[in-house]
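**Student:** The next part holds the structures, each set out as structure tokens.
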Structure 1
Amino acid sequence: MDRRRFVTTSVAGIMGAGAGAEASALTGAETWSGAQLQQDGPGRQSIRAQFPRLKDEIYLNAAGGTPLGAFAEEGIRKYLDYIRLGPGDGRRAYFDEVWTGVRGRFAALVGADESEIGLVGCTKAGEQIVIDRLEALRRGGNVVTNDMHFSGSLHNYEGLRRSGLDVRVVRARDFDVALDRMAEAMDDRTALVAVSLVSNVNGRIEPVAELSRLAHERGALLFADIIQAVGAIPVDLHAMGVDVAAASSYKWLFGTHGAGFLYVRDEVQGTALPDRIFPGHVRRNYAQWVEEPEPGVGDYRYSAPSGALRYQPGHVSYLGYAAVYEALGFLEQVGGAEAVQAHSTALVARLLDGIDTDAYRALTPDPGRSTILALQPASMDGLTDRLAAANVAISVGGDMDRMIRISPAIYNSEADIDRLVEVLNG
């Protein structure tokens, strides 16, 4: 679907879905200019109107998951119509468009080839594909990671460590991990280096290009969890030297749970990351099943998929990918990850300028680049109640007992930040 058709169908569908005039704000085929997106200008208001939840709530927790947008709801509705009413009236054509286009849209966003993109239910499922297929791990190789990686992944690695795998977790100092300390943890038996490109803990950005060089020098692969990066900051997986990456879509991609993406660099497909499953369907090539067996084929006509789809065992959430397809179109319409990063980091800077620095300690190493800001309050007393009373949503607690995390997205405004500052400063 091209940009013009995306805007037309999304707005028409929003109205048809009953979301009303307040949700039908993205009109025309232009991409919003920087001036239009400033503060609470017309572009910003039309973006906000795509998210009904923002009518009643100041939502500053994109790192936890973004509210469902009207454009994504429209994709869901159109797919439901297809399975409810059948293929007529263009419904099958829309499904085909989603299915043939969603991987290409994601590939363009991360600097990859479409053949390098597969589909997974969640980020950890993509990481597990690497763990399960690396022969070097079966032969006593080790995994190097750090404790700024996703806590769910660390839980998995702790289970693997207890099962006998050599797992080396480099502990952060002051919520950052120096590159040389990661290098010290690696050796000639390192098979996998696994990190989060952007840490969900505090928005720290991992020096992945340098890490991949260190990993490759030792014959290891580099896996990057990119769920907090893709859609939030510019990502070029080729330039970064990443071997495998994965991301769910319900955060900065404005999608849904159960619809994620897997990236596997062409050069490691079927080699360093060998095939363990062989998705597809055979055609029986013998009597009873066919009138005349085809010579030279064997008993089964067999054709294994090529590209990253080889790692996908079967059906996926088509409903979810219809939402994601429209969401990726929305992200393109607002200017892509570059626009999101510029907008969100400006809001983070405004927040840092406004808070009482005696009452809040910043835990994010480089807030000028990251769309996520973590703060450690001197006291949590009454903070949760004040946030609830003001109808402000941020992440409270999370990976630490005394931490809050703020992650503004493209739909947030300076007024949202100013209200949060009032609440935080009490």
Structure 2
Amino acid sequence: MSELAKKVFKVFSEEPLRPEQIKDLYIPFDSLRGNYDIVRRLAGTISTSDRPTTQVLAGHQGSGKSTELMKLKLELESQKYFVVYCDSEQDVDRNDVDFPEVLFALLRQLASQLKERAGIDLQPGYFKARFDKLNEILGSPIEFEKFDLGASFFKISGKVKSSPATREKVRKALEPDTDNLLSATNDILGQATLELRKKGFEELVILFDDLDKMIVRPMENNRHSTDEHLFINRSPQMTGFHCHIVYTIPLSLAYSKYHQTLKKLYCDQLPVVPMVSIRKMPPGGGINQPGVDAMRKMIDVRLYSVLISQKDVFENQAVCDELIMLCGGQPSKLMSMIREALIADGLPLKAPSLDRVRREGKREFRRQLTREYWTLIEKYRQNAEHVPDATEEPIFRTLLESLALLQYVNGVEWYGLNPLVELLTPPPTEVPRASP
């Protein structure tokens, strides 16, 4: 790979923008997402409340939630809040998440960041005694002579994340003690807030990202799915922390039958980060030029940051625009498509590069979308405002989770098939076999 290609590959990272990148690389998409102004709404709820708040933020994977959280972090820090960004992927197995793992991740990352950024060492208090019990479960002692809360929870989180059997043992052992665990955590949060105020900070805010990536599946009792269990059944614990907190949640949960319940539990609002509106709602349809222009600008500012011209990356503007349309308005998907095309065919990206991206994307969705999904897919092909009934809701949620169906807000809220799914045809109708 040439040095130019390496620079292009690096600059189109799918990772959310870091705080120091926001000033130069952030593109405001609010007007193309229904004018939600996510950051202002979340920050306003925190700054105007005289008590801890728990909010949630929904959206497709790849829609830009993490970048909005980074912008929120900067906004709150400008108001003297101490903001801890928790990347749950570091401590939590997305295939199996429950409240104890959330608590461990929160304490581990809080303790580590307070020590590194503010020079504050949190005292373990109640948890020092509880670690004796955890040692028995984990099967390997943790030394406490020079107790470091962050380091100890790092060891625990690592074992719990990597071993389903250990995870289940820890949950069963801690379940009867959940209220005491939450109370002990709040003692630590109170200690942290007190020390932060001594250093001139207003309050503590935790941004708990990537829970929207949890695998949604039925629980063993089959009455609730995993996301419903965590954010609704466990809401007394999830909303019980004595600090401001924002969780990301799966988009499909926000559009489930529990929509109103979620709003009541989490600050009477349920903000969503939709796709960037690069197309208009059917039946008129067509390109939404302001959306395409904004995505072009996102590409341009990244290339400009490394002093690369667009003509060195794309054979022509048509190739660039076609990639934008293929991504459906998903910023991170556009990044990955550019990378995919670059690896396959090198620079500049040409029409054959697009053919490869298109072909691979179609193949992936063809494998995912088995026969039972296609009746609802065809309904959305015909009616972008179709409201799923109770029997359709599970399939609707799966289509949202898989990004086969994308949510837009331009004027009204509507759903469009992923451009790659639009290129597919339904599987042929099965013909019943004749009886012998």
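**Student:** Using the calculated result -11500 for helix-only ellipticity at 222 nm (-39500 (n - 2.57) for each DSSP H run of 4 or more, over all residues; to 500), pick out the matching structure from 1, 2.
**Tutor:** Source structure for this number: 1.
**Student:** Additional query: Identify which of structures 1, 2 gives the largest calculated value of distance in nm of label points 7 Å out along Cα→Cβ at positions 134 and 262. The partial results should precede the final answer.
**Tutor:** Details: 1: 1.6; 2: 3.0.
Sorting by distance in nm of label points 7 Å out along Cα→Cβ at positions 134 and 262 in descending order puts 2 first.
**Student:** Hey, mean count of other Cβ atoms within 10 Å over residues 54-61 derived from one of 1, 2 reads 17.2; which structure?
**Tutor:** Traced to structure 1.
**Student:** Have a look at 1, 2 and say which one yields 1.43 for Cα Rg over 2.2 N^0.38 Å, for residues 166-349 alone, as calculated.
**Tutor:** For Cα Rg over 2.2 N^0.38 Å, for residues 166-349 alone, the value 1.43 is produced by structure 2.
Read-outs: derived from the displayed coordinates by stated rules, not from any lab. Given the structure is predicted, the values throughout are model-derived calculations rather than measurements. Cβ atoms are built from the backbone, for glycine too; each structure is taken alone.
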